[in-house]
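Next up: the structures, one after another.
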Structure P
């Protein structure tokens, strides 16, 4: 026998008024469903607008044959994939650069003196270089008069149509234009999946890592890509002092995201990519919470 949930609901509208329902029955595909899920379902199913508080009351479950197709069968869901490494106190991203110091500015214990009994807060303090964790580079990072983070439009790093190009580090450490040809890259974020993120926070991560060559950067620039990301220690070969990939891409106002992870969880195509930094003036690079949005049935 199928499973259904029975409940009452009370919906308030932000522009006044409300509606109520009693003994409402809903087909479900699992043993239980949360009040939040029920609230979202009712609002979506009734196509309600200007909805404020939704209260679910008197909820219980029964065994009864389903009356219509289960809601989730025909619903497209968004799946978010986290592509950022966790930043923690003492993390080394680059050898030679200081690790972040993450501590209390105001501890919970010390905050008690400012608030009523039972109320306490923590205010954190972070001291770090901006090249920490998974971060985004904009032109100011390389060019004195390039755009800084405060000048980059939101559309440049939010919900970008994207593609993953898989070039395992076990095959090559030098990613050339030849590796990138044959893909639809124009006006897209191009994410290079090498698998090097498996060495994150180890000694191996810092040395002899995968990187792009200058001709690869020129090819991506000429294809007018929106952004280039990589799951490696640097998009440039760090064994020398020149940085042609940063120079070429940032010179064309193509953003760079380094130290990505979890690219193995993404499809090759058909997803969007976001890597949103804070709006700092006078800063050319900063950690981001990079993520991919995949639509699933």
Structure Q
């Protein structure tokens, strides 16, 4: 085989220089993360899913050239996950019963190769791992209709230690990507608006109420409703509802007060039990 032309050798040397520069910037980024960790010493919460979503959205929006944008997202997810570990212990409990690896693969894709993942046979076991401190966040399936013992009902609580829904996975999907089931991320993290969000409201009622009537009340106070999940409490003791609202709603939102007025004595409590940045679908031309 004839020797490579000098021009190709020169280009390869340029690639080596670029690789070194990229590596230098990664190490510099890690040093900045270390300084952030020092400034938050003792803090139990050091993840910001909303900020992570903003980083990925900006990268996708500015990306150009022949490198698939899906590869860019994967590189940054690996880097974000690795640098999260710099700030303190971080582990993920994943709903993965028996040989069902759908959510496991989604979680691994999001949290990278170095983050510790632990399987859990039930969504309730994920909640226990969060309560016991063996996991920082949990990954559970999006609730289905008519579940006999829904995990989400335990989120409808006034206890400030109760975890919240803080993300939806996969965050970046590609056209034609193999279906694996959507997932939600749980964690004891303050909810953060990103400008493109959905909120999960927990509504507990002292009596049963039709889905249509409750939806009408919510939309009358400008709470745009997505999907509903309902669990009837045993013994005819009322019902709890998990309702997706197509907007960001925090605990001080005036619309919650307006809804409470409409529900009157039927209402036991209404509170945000989670919010997540809307996932993005990568364009086919970039994927």
Structure R
């Protein structure tokens, strides 16, 4: 029987999409000891780590191991960030053709089949990501989409993938990029400055998230909203936990560990998180269905 890792023991759950994204984030930070501490069977480097997801339309397998030397082969020219993006698109059910188009745009040699294989190395740690589309995978279900640039280019509504992307861009203070990509084109072209908001709903597990992003003026006095000091990184952690279906207690702990006062009961029903960052205001309302 496979030994349970620290995360499985302390959080009382099986490993899932949250952990694949987390491991790739730690790889980006060169936090290899932390990866093995959390996910190694004995908390120490030993052989390789294997992760897998069995989704409706895909089987995802990720392997992390220590290489004997620096990997200079073209095989390892993907990046942890690109792997995270691929996993998110698969989780959100994006059209398979769109996923392949995006990978080709990054220079990744992919065919037209149902198998995608990415590899990357950071130092002497290598990661292999294999995404297999099930032969009987359901056809893409068309969903009504809006007029923002992303929706028009990708022919899909905004969802969890975009929410996470906006949080990343906000951390880098790329307000203009967010507005140009995600504000409806008619408002972008003819609307007043205060109308240029990003506003949409998306699903995360059992929750509906109402997301709002807007540019604000620092010249006007503004009251900080309740729970308005939540970092975008913490927001990201909470959203990913809820998306993966984690217990409300785990999402609540994610917040209380950062000094945000909230109860598991609130998380299990409805709550709001907000952030004023530079000239950006972000608000997310969570409603359990």
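Have a look at P, Q, R and say which one yields 49, 25, 17 for Cα extents along the principal axes in Å, for residues 10-89 alone, as calculated.
Label of the source structure: Q.
On Cα Rg over 2.2 N^0.38 Å, which of the structures labelled P, Q, R is highest?
P
Continuing with the same structure: Consider the structures P, Q, R: one of them gives 0.9 for distance in nm of label points 7 Å out along Cα→Cβ at positions 162 and 202 as calculated from the coordinates. Say which.
R
Related question: Determine which structure produced the value -10500 for helix-only ellipticity at 222 nm (-39500 (n - 2.57) for each DSSP H run of 4 or more, over all residues; to 500), calculated from the coordinates; the candidates are P, Q, R.
This value belongs to structure R.
Throughout, read-outs are computed from the coordinates displayed, never taken from laboratory work. Keep in mind the model is a prediction, meaning the values are calculated, not measured. Cβ atoms are built from the backbone, for glycine too; each structure is taken alone.
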